[in-house]
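Bear in mind that the values in this text are calculations on the coordinates, not laboratory data. As the structure is a computational prediction, the values presented were derived from the model and not from experiment. Cβ atoms are built from the backbone, for glycine too; each structure is taken alone.
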Structure I
Amino acid sequence: MIKKELDIGDKIPSQRELAQQLKVNPNTVQRAYNEMETMGMVKTLRGQGTFICNKPEMLREIKEEMTEDIMGRFFHDIKSLGYENEEITDLVNKWQNKLKEGKE
């Protein structure tokens, strides 16, 4: 959803299928599905499967939380390498240009 791999209304794999794909205990997947349903991210229709719900405000919040986490780790790690703020800005600009050019 956040990374646009799934769309609203898409059916997600059954708990058993996902557990097999990820090679984890089915109870772990069941707890995750229950949590997503409690949050309103998915809806399970008996006999039909589990589907992604339309919750744009929730997706925005999750995306912001994930961004905060990623950016926090990035700046902590890059600062620990000794970079100063101006150097970090230059690096970010360099990588943005690489992405635009399709080099990364």
Structure II
Amino acid sequence: MNKNDLINSMASTSGLSKTDSAKALEAFISSVSYALKSGNDVRLVGFGTFATSKRAATTAINPRTRETVKVPARKVAKFKAGKYLQDCVNGTNCCKSCKK
């Protein structure tokens, strides 16, 4: 599913127009991105948690030249699925729209 498919699905499920669904999706993405950039986690009970973690600096090897390359430390975004989402993916305790 790509972004347009998600917008269409949101519009048909919620009864919103495609334009309003696109605005809602953009607002969600923007809000989550800002929260993670600010160092906060976003917890959606049952769905999952968006969080950041620190990745330490390391050295890697360029496979073509066999030179060592320094990879700097940085923050990475992570998502951990919640129980409801895990159950839904496994086919148990899912919402009505997933039973199609």
Source structure (of I, II) for Rg/Rh (Cα atoms, Kirkwood Rh), for residues 48-87 alone, computed value 1.32:
I
Where does the value 23 come from, among I, II, when relative contact order in percent (Cα under 8 Å, 6 or more apart) is the thing being computed?
I
If P(r) over Cα pairs in 10 Å bins from 0, in percent is calculated for I, II, the one returning 13, 29, 26, 21, 11, 1 is structure I
Note: Cα extents along the principal axes in Å, for residues 24-71 alone at 39, 26, 13, derived from one of structures I, II, originates from structure I
Taking FRET efficiency 1/(1 + (r/R0)^6) of positions 32 and 64 (r between Cβ atoms, R0 = 35 Å, to 0.05) for each of I, II, which is largest?
I
Out of I, II, which one gives -12500 for helix-only ellipticity at 222 nm (-39500 (n - 2.57) for each DSSP H run of 4 or more, over all residues; to 500) as computed from the coordinates?
II
